[in-house]
Structure 1
Amino acid sequence: MKQLLLKLIALFAPVCMSANVILPSVFSDNMVLQRNAEVKLWGWASVNEEITITTGWDNKEYKVKGSNQATWSLILQTPGAGGPYTLKFKGYNEVSLNNVMLGEVWICSGQSNMEWTPSAGIVGAEAEIAKANYPNIRFFTVPKLTADCPQINLPASWQACTPETMKYFSAVGYFFGQKLHEDLKGVPVGIINSSWGGTPAEIWFPADYITSDRVISEAAANIKPNEWGPTQPGRTWNAMINPLVGFRIAGALWYQGESNVGSSVYNKTLGGLITSWRQAWGYDFPFYFVQIAPYNYDGNPDADWGVKVRDAQRRVLNEVPNTGMAVITDVGNLEDIHPRDKKPVGIRLANLALSKTYGTNKAVAESPLYKDFTVKGSKLTVHFSNAEGLHFAGKTSTLFEVAGADGKFYPAQARVQKDGVVVAAKEVKTPVKVRYAWKNAVKADLLNGANLPASSFTSE
């Protein structure tokens, strides 16, 4: 009996001693690691297995051991942009990651307008696809997955940008990365796309965060199931975002809101999502988002379901720090919820990052935004930020309305005056409220000197 036991121990001991070092899929060949940052590496290994990590940019060795949970992690400091490098992991086995770059890493998320690829049809698709040869722009596309609880890995890998890979990647993400890569003088750029068409915001952040906030929780309870994807809180966070938490990013891009049309508290929902992501990653990274485009929801262009979300997105800028918004009311399609002119969207997001994050863009990168108003007699003057060169697309604007104490809005005549717009309506002797472009389907006609359209707003 004793001899049999010894034979069994001898038989299984090599198996126990030869467990492999395993990496999550976000660490793969062709990846981009954030430059000039404390970067976390992690994975799985046998308990007490010693792992040696060798970084190709300086040939230094770092040692770490598998924990009693068979996991390991290590934080190291990366230098400036460069590559390609090899990253080696040696335990009982060896893993080498090749063609690794150090550069800028951004994560993109949201619904269909973020997911939308050049192959699905965009303005200038053929020419843009043909010239998409950028070996130092890298893509990581997260597949559509759901889970009831937070996951630790997902099936995906990094790819270099070629016409073939760009064709099936987020168009907005690509144009953002292309602009960053060029304006930052060739710095490698990694774009992670984790998006799903038709999804509400509530599925993209932790369910326990939602339940801890009464306003967000009540809004989530009103979401109706649909045929395009999940609507239960946390489902895509668990499977499509949580496995990426810890991977160092420069910032996040968000293009979503169409599936939350009708919400009166979308600013609280989006603000909660931003806060929950930052809490998960452990730092307040920049978060730039796209204001949804005007659209003729349910054939009712004069309704306000969509513009309420646009205005809520505007309010987030004042409620959550280190955020920025790309306004696209001039490049939308009133009859198509998927406007095909994606390049200006990506470029406007990139200009926000180049201005606010990198400080290399000295031009105006933000749209005119409502600040406040003053009243003198029957005239009301609206003041805007980012208002240098303020002008109308035509001779005047037809999109301003004012209201008196009775709260009833009337169309107003408008003229530009320095950084503001003076408005008045003959029906309103003493205006107390003002709004602009307050309809689902309307194209902005007020722009600044950078030809960026003013955001919809209401002073209510």
Structure 2
Amino acid sequence: MEKTETKRLNRTNANLNQQLPIKVVQYGEGNFLRAFVDYIIDELNKKAKFNAGVAVVQPLPNGLVNLLNEQDGLYNLFMKGVKKGEEIQKRETISCIQKSINPYENYEAYLDLAKEEELEFLISNTTEAGIAFDETDTLEGTPHNSFPAKVTALLYRRYKYFKGAADKGLTIIPCELINYNADTLKEIILKYTNLWKLEEEFVGWIKKHNHFHNTLVDRIVPGYPKGDIDAYQSELELEDKLIVSAEVFLLWVIEGGDKLKSKIPLDKIDENILVVEDLQPYRTRKVRILNGAHTTMVPFSILFGNETVKETVDHPFTGKFIKEAVFEEINPTLKLSKEELDSFAEEVFDRFRNPFIKHQLSSIALNSISKFKVRVLPSLLTFQKKYNRLPLRLTFAFACLLRFYKGEWNGNSLPVNDAPKTTSELKKAWEQHSYKEITESVLKNESFWGMDLREVPQLEEKTALALQLIEAKGIEKGFEVFSGKF
């Protein structure tokens, strides 16, 4: 008997033929935007009558636009994770993408998006390197090299087509992972208006009638599940070449006020989306708690013998250590309310326990010295200043970091991965004759920390003690003795 060929996912086969007006131009067709922004727009369409179609613009010459067009913009999103201790798995067929354009093949089709009557929003994720100025770009570029140049050209075409109408400006919400992403994008767009000698009236239209919103985004998106594709595909009736997998958790913090809230009914969907006047406290919260916990655990947990983040938080000793470091030593140094911080931290630990994501500690060991400086050291210093004593666990974790850079442990090499200059200076420090000398050598290195850490009361003494105990007794017993002498 002949095997029946599986039909391909498209609007006809899926019976999803509703046409939506183009309200969103989206730069980027990768896994993150499709699992994050397009999912949210789909939820808004289903639950809040947002009625928004998305036009996707491929930001680089190579991308997924052809595949998206073959599937009429449809794909399946699988979300898996842990929420309040409960495992959650769900699937959605995302249908908000109405058209996808490759400006490198059809530049006029890209610029024609400027003529969309109901266009309101411009959203992007072109990676951290995307928001950049390229002085070789010209107004007539077909297409432009840089993403901001493409945006400037589109805005200029819209300005000209609608004769500078005040209500045709756009709400611009970039999702690139740089601080002040919208402010930076706006600044570069204005540089292009100057470079291209565009009229002052257009510059005024950008400043007055286009609204730029800084954002913070957070969701782990492993993407196309290549290794398990047969298992994923077996759950579907139609063949999907664009399956994307993501964790259940998401966070979107957007700087804005009532005007933005009136444009997007975010309160009508049950997702972790915050519109705030200042996102910096939330950015600090993420860096200190989520990223800080990662950086705290890596050397400590690898030296203990764990291999993954989940193993670390599930183990009675290492899990308790990291949790107490976050709740008792990191959270008290932050400015948001205790309730808000503790709630966020609980969500972080749910994410760490996600059985569907195998997060290797070695994969997040990259550049641990510079990460510690940005993510953990501010918590250690603030705690010391606030309570006039060092935080027990962060101090011990700091000693584990220094021990990790020795490069070997119990006869095995460690996954140290840093700039050659950094690893070389730390190896040199380990040539000293005593733990006091090793500690002094590292703490005084201002190129590592941006300051001389010998100035922090008792840090040199306690770190040397911790190193001695780690070497003599291992991580668990060493910490027990260190706690008693702390």
Structure 3
Amino acid sequence: MKKINVFAITCIALLNAQATFSQQIDANKLKEHVYRLAADSLMGRGFGTEGGRMAAQYITDMFKGAGLAPWQGQYRHPFISSGMMLKTEGANIIGWVEGNDPILKNEYIVLGAHYDHLAYKIINGEKVVYNGADDNASGVASVIEIGRWLAQNKGNFKRSVILVAFDGEEAGLIGSTYLVSQRILPVGSIKFMFSLDMVGMLQKYGGIDLVGNKTLSHGNDFFAQLAAKHDIKVKKTGRKIEMQTDTQPFGKFGIPAVHVFTSTVSPYHKPEDDADKLDYEGMSRIANFVADATMQLSNADTIKPDAQFASKNLGGNRFSVGYQFGIGNTYHEYKDEFYNSKEGFSVNAGLSSAIVLGRSLDLQINALYQTTGTEHRYGNFRTHEVVVPVNILLYLGGKKQQMFSPNLYLIGGGYYAYRFAGKIGDGTFDMDDNIRKENYGFQLGAGFSVMNVNFQFVRQVALSSIEQNYNIVPSTFIFCMGFEF
């Protein structure tokens, strides 16, 4: 007999049982919120600006008025963003509705939307405000009203639901990254996350995108049936987490997350993104859809991540793999002579991996092909070798969580090298009699990372001679770029 997934049965049964249930999230209330948040008086809600603080206060008042409980005794959760010589204070606004099941209430579903935007510019002496009605007053308005409905119906929910208005998204997902990295939310108990980012153009776009729906086990079927129930066309889906919105830090921790999105058909990142252009009836339909999905997930027997997604995120992002390439130069120190060789061109490429050891430490292990060239007394000297460096990365001041802020670190460790080919002048050399196949040494350097890209400056110094009969020690300087998969 074919085995049927319990979660899928539960979801289908709940959908059928709730077929006559209709949320009534008021389009007029959504419109009221958007007009307030996208007003010129809030000056584009820039991160760390007075307009942003005004928006945060408005959202706090709305969360309180909607009946949402403050998270850990407070709605406003401030944080400091440090970049270069600038420190900016932001704040996430958090409310929640506690579930009524004695066990499942300790599991959570997160609904989030960022409230910051691009502030304003001075053009020809005049202030031009980027009001960000669709991006993302639309998402915040939806979260407020979904939260109101959740609070009014909290007796019908088993799992707890956390509602967040994120700050600093436009500056690099700063607020959402802070919540996850600093464990402001119980990330180990979060079962699913929604990011409502730009949901004001349903009619114009002709549907919604649900990128990340397949990070949930049987999520494609679940969301497809729910969308059909609400007469909403799903245009784009996927198993990968959307990396350009607040789903990213949750997904990187291994939490299934979906980006609810009506595309960039609004005046995206333009001053014309104003409140009068939004489709509020469409916003209401999307908010009802998300509220319904939240209810179904809250009451499901189990919520499991998709197996493929879970396998890629095992360990909560403590292990990463990527590739790197580097260029530099090499010279040979003639230890028994009074001179060194001239420098020659060197290059390496291969796989890179890192294991998180702590807030300030990573262990980096690479497997690289490396070729080094220099001047030998008998002509140009080039070797081809496999190098395995093992380094500790010490982050100065700890790892910063902002997407676009560089993380500076020092590099120290050792390496093992196996030479398999080479030549001196116009001919190959004898690997058995003249040149040592194996070599080892130490590495020192410094580097910095931005997002998933590493830049490293590394000095390799051998601790044994490259030749059998002469004391000649190679020394290599390499500039490397690495990219995480």
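Quick note: the coordinates plus some simple rules give every number you see, no bench work behind them. Small disclaimer: the values here were computed from a predicted structure and weren't measured. Cβ atoms are built from the backbone, for glycine too; each structure is taken alone.
Output the label of whichever structure in 1, 2, 3 has the greatest value of mean count of other Cβ atoms within 10 Å over residues 56-63.
On the way: 1: 12.8; 2: 18.9; 3: 21.4.
Structure 3 comes out on top.
Using distance in nm of label points 7 Å out along Cα→Cβ at positions 72 and 336 for the comparison, can you identify which of 1, 2, 3 gives the largest number? It would help to have the intermediate numbers written out before the result.
Numbers: 1: 5.2; 2: 4.1; 3: 6.6.
Biggest value here belongs to 3.
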By the measure distance in nm of label points 7 Å out along Cα→Cβ at positions 280 and 392, tell me the structure among 1, 2, 3 with the highest figure.
3
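Of structures 1, 2, 3, which gives 3.4 when distance in nm of label points 7 Å out along Cα→Cβ at positions 40 and 368 is computed from the coordinates? Don't skip to the end; give the middle numbers.
Working: 1: 4.4; 2: 3.4; 3: 5.7.
Source structure for this number: 2.
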Output 0.20 (FRET efficiency 1/(1 + (r/R0)^6) of positions 208 and 272 (r between Cβ atoms, R0 = 25 Å, to 0.05), calculated) maps, among 1, 2, 3, to structure 2
One of 1, 2, 3 was used to calculate distance in nm of label points 7 Å out along Cα→Cβ at positions 344 and 416, yielding 1.6; that structure is 1
